[in-house]
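Presented below are the structures under discussion, each in the form of structure tokens.
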Structure P
Amino acid sequence: MKKTLSLALCLSVLLMACTQKEATVEVKKYTIDQFYKNQSVYKAGFSSDESKVLIGSNQTGIYNVFQINLADDKTTQLTNSVKESYYAQSFFPNDNRFLYSADKGGNEISHIYLQNEDGTSVDLTPGEKAKSSFYGWTRDKKSFFYTSNKRDARFFDLYEMDIETMQPTLIYQNNDGYGIGSISKDKKYIALTKSVTTTTSVMYLYNMQTKETELFEEEIENVSFAPLFFALNNTDFFYTTNKDSDFTYVMKYDLNTKTKVKVLETNWDVSYMYNSYNEKYRVIGINQDAKTVLRVVDLATGQDIKLPDFGNKSIKSVSISKSEKQMIMTVGSSASPSNLYLYNFSTGKLKQLTNTLNPEINPNDLVEGINVRYRSFDGLKIPALLYKPINASKDNKVPAMLWIHGGPGGQSRLSYFPLLQYLVNHGYAVIAVNNRGSSGYGKKFFSLDDKRHGEDDLMDCVKAKDFLATLDYIDTDKIGIMGGSYGGYMTMAALTYTPEEFKVGVNVFGVTNWLRTLKSIPPYWESFRKALYQEVGDPFSADSVRLRKMSPLFHAENVTKPLMVLQGANDPRVLQVESDEIVEAVKKNGVPVEYVIFPDEGHGFRKKENEIKAYGQVLQFLDKHLKNIK
């Protein structure tokens, strides 16, 4: 009798528990200002004596250059820009001078600057329209390589800058629009690439002694080649390709014997591989389902070094000192801004160098993205990253936003993005869609949207909405779409071509007139222009009919849902006129439109004050038009 009563009581308690609403967890809501008190940092390498690390940080509101003294962890600000972001490049190989790069107002015409130890700076690559990029130091430490388009705005030549005289020498004149790749340690060879399409490329080896250019391998449709590095012996050349594979793998080519050997292959793309300065270690980065899986291999034994375990956080990249005794690691996750750690190979000692999360924010209030898959209209499985608010449940349904990455051909990854965390913290579920055409999932998947933009890729987004509707914690009447650049285009395409699917749209510097955008690409994109036209369409050909059809500007009368547009006035890729015109056209429909222009930004945000303004207004817009908060 007691046993029967006990069982009945247990069943009753269990039934009551099942019928009760899910318990809620107290989650503090943070302001956009609090989210942007977080810092973004990156490493630029060790000093010559390995006592300091050069880093970039936006703790001042824009990026400036800092150094961390490894003995006492003291951080010192080295540049004091208040207008333009300064991006750390490298310490000099024999002293504490350093290089940094900067453009003007986001115009992407970057120059290389030298800052002396007394704090004075000089522009090493002047020229109003000359864009320059640092390409690394020579092995003898007497000069550095850089590329510049000062001779011909369309193409980047390779220069060598003597660090005693600070006089550059043109060492490769690029008349054929090649991409400059790896340079051998003896300065004999340069690996060059040429894009045929966005999925087909060829590679060349240029001999700087004989001035001869050798085609590395015949062009093969949907096969790409990309240089990695030349070994210290100046004989072994490493590169990636996806020949006979859906994913990129690593090959080694012997310059003497002309033989090729496969070095590394996985069922994901090998993103990068390089050897440490004296080739004691090999660093490998694999793009595994939107997350970097990093390996450090001891080349003498062939065994992987056991790296520290950071739990949900991953090691995104490393920088090994020239002595090969120390390593700086960049560690983060989708719910944690990246931090820098110092690791000692001999002792295994680990030390955290930065603390980028605003102490006002409880990390338990942030949400990790999770990988999900859903089927699109044709049965194709689409990968995406899902962020669920902590208290979302079937009893507490929440609105949702799609986030569409840039590109075409980009990828949403499991990296920290303050905007997404801000929205999730304020009760919005977010699904970051990696629609067909995204990178990281094989070359077949990557090419599925070629000349079908605004069609199949758009349907992948619509089906993401359908997937959200299967989750019991989503308010299916409150789903919107947003994105930047190509993602901004997808937002406008969704509001234009599927006007009843999404309740709101937020377009962040997105393309709305493909004819204009493809005709007005920056001159320094010339080497990639034909490949881009092959994927999206040639505006000077019969493709123009389809490009007009896929351009939301010419069909803006279809937009019936509230729209927000963010635009940088100095954007060289998506001109401000694009956003001006779409805003004017949509307003004619009597649709609520909010338009915010940033006079000191280009294609993307670089200043915290602008991100705070932009994303704070995004939440207000969504609260008003999606949550219907008055």
Structure Q
Amino acid sequence: MSGPSSRQLRLQSWIPPRFAWTTAPDVFCIDVPLGDPDIVEFMSAGVCEIDFLGTKKTARLMALLLDEKSLRRQLREAVWAPAKLKPNGSRIKAGTKVVAHCHGVFLLPDGRDLCVAVGRSKPLVPDAWISAGLKADADALLLEHQSKVAEFDEANDRKKKDNEDFYARNSDRKKFEGYAELQVAMESHFQRPVLTAERLLPSLPRAAKFTQPTSGDLERLARAAIAAIAASGWLPSRDGNYAGILPGAAGRRSQGLVSWVPHPGLPSYPEVRWAVQKRLPAALRKPRIEQMGKPKFDTGTQTAQDSVQVQGFDPVSTDLKDALDDLQLDQSDYRNRVDDVRKDAKGRGFEAIAWFQPYHVWTEETWGIYFDARKLDDLALSFLDDFKSARVHGSHSLAALLAFGLTYAHELFHARVEAALSWAEINAQQPRHLRYKERVYQALRETPDWLEEALANWAAWSWFKAPGIQSLVARMASNAEGLGRVVEASLDLAPPGYQEWRLGHQPGTWRTFANQLSTGNPKITAAGIGLPLESALTGPLPYDFQPADIPLRFVGPGVIADRLQSHPATFNVPPRRELERALKHFRHSLDASGGKGGHQKWTGPDQRAFILPTRDPVSTGVFRTFLHHVGIDKATYVRQVRPNL
């Protein structure tokens, strides 16, 4: 294909799309208008009963009385189709009831029709393809409608009663009674409240349909899905994740669905990263490092491939506090561990606890923020020790919150610096990151002018002073003034550069640093006036950067790490090997004839299949689809499934 039409079928995103495929052989799809009067009740109740009315011919004749595209007509026709709702292994008798279950409702690209996923049996998990929010909206809308119908019927009954009383009193006008009854009947029919899904439009998931290739080839499947996404007219996904649903029996040339949340906002940071990688490969190290770049600590032996990914945090999120509640640190060898971590912090700063691996240097599988789990526990013990000398009554949970929160905020700043340089690179179409790291960051290492580390520590202080965190720690400890001194002392216990963190309070520091990023020079030249570029770091960003965009992992075992990796609020995605064990736990078998290239096909006892990409880590979309596939939520996986793997 060539010309303008081929350009229209290109996915308008630099992010390579990632599909989470699941098969649903017992599900079929029908299209109904957005204004169908029964769709909201089907979504809310989850079921619809259909009666067999006489013979198939009789049923079809009666179905003709309904609108051809209506939900009820298509469900009535489906009860006679063996591949849809027709009962197996028994003779169909008049009066037999068949139950259709609602598995999902999606808005199609024309904006006028809905694709309804229908099954013979109840979905394994209620919110598989209907989110809890959408279900709640449908429930509320149905209740409101039922109230309006009750009021309407009550008003009609009053009109009928009033008419009966009037003509009973005025027998001379009895001849007009039939007309009055007809008028009430017409009002009852034409003015009766009708419920449609139009008010649910903002909550409805989007989906595009495509013809499944009969071969089952996943590459062809992906190409068909990409063409459907591109032709939909909707914006692509923010992070490149798409859910692929393959309804119908295997081998049939049926329609597939691909669903996603279009991203209408500013360009996402994941797309900015991929634009650099595809449009400006000279900006990246050649070759990029494939192994974890862990500093040489004495602890931590777990490999990156075996590490759970933890959810990136909004710096003021209460998820951390919830996950760390009632935590008790291991205090064995307390004094030596506290002394050692303070020595490490004085020599290396927060990089003694955690480090950031930029994607310009590390591969997609290994970039991100890493924590040495043992050292993180040691830092928390150090805070506990500081609490005593500062007369702060603080818990182990507070010490853990400070240790993780301060370190994470510091490392997240390094990620924001790389993001700012990435944005500059795609605007200038010239490399920036590697030049800055060599000419500025390395040149100023361990000097008072090492601004990136100073401002990263300032970011840690800003996290602590944020109103939400201040309110939180005030409830967790006494002596807020003493706690502030403890945090200040921890930031001061660091090498040159880190120690200058209070420079973050001065606007000129940010201008100087922004000029270092832009020019690759440590000093401002010319008239000594830096260019006004500081808003690239301090103002509203021209792209959508979220903490969750940065992978976050732990190396080695630790009390805090174990808690964050095992709490639903902070657990993000498991490593691929763990997901394989989870599939075996749910009695799935690897199908050697299924997966191809970078995918594996795992088939369950009910013949539904899950397609697992072989890359590590798995995406959030793949993990979410896996949870839906096996019929559990993340909390159940973390608390009940993981301990048994």
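Laboratory data are not the source of any read-out in this text; all were calculated from the coordinates shown. Computed from a prediction, not measured in an experiment: that's the story for all the values here. Cβ atoms are built from the backbone, for glycine too; each structure is taken alone.
Can you spot which of P, Q the value 26.0, 99 was calculated from, given it is Rg and Dmax of the Cα atoms in Å?
Among P, Q, the structure yielding 26.0, 99 for Rg and Dmax of the Cα atoms in Å is P.
Of structures P, Q, which gives 12.4 when mean count of other Cβ atoms within 10 Å over residues 151-158 is computed from the coordinates?
This value belongs to structure Q.
Which one of P, Q has Rg and Dmax of the Cα atoms in Å, for residues 39-166 alone, as calculated from the coordinates, equal to 18.2, 59?
It was calculated from structure Q.
With semi-axes √(5λ) of the Cα gyration tensor in Å, for residues 463-574 alone derived from the coordinates and found to be 29, 15, 13, which of P, Q does the value describe?
It was calculated from structure P.
Ranked by distance in nm of label points 7 Å out along Cα→Cβ at positions 103 and 383, which of P, Q sits at the highest value? Before the final figure, lay out each step's value.
Working: P: 2.8; Q: 4.7.
Greatest value across P, Q: structure Q.
Of the structures P, Q, report the one carrying the highest value of mean count of other Cβ atoms within 10 Å over residues 439-446.
P
Taking 17 as the value of relative contact order in percent (Cα under 8 Å, 6 or more apart) derived from one of the structures shown (P, Q), identify that structure.
Source structure: Q.
Give the label, chosen from P, Q, of the structure having the highest value of distance in nm of label points 7 Å out along Cα→Cβ at positions 255 and 287.
That would be structure Q.
Which structure, out of P, Q, was helix-only ellipticity at 222 nm (-39500 (n - 2.57) for each DSSP H run of 4 or more, over all residues; to 500) calculated from, if the result is -5500?
Among P, Q, the structure yielding -5500 for helix-only ellipticity at 222 nm (-39500 (n - 2.57) for each DSSP H run of 4 or more, over all residues; to 500) is P.
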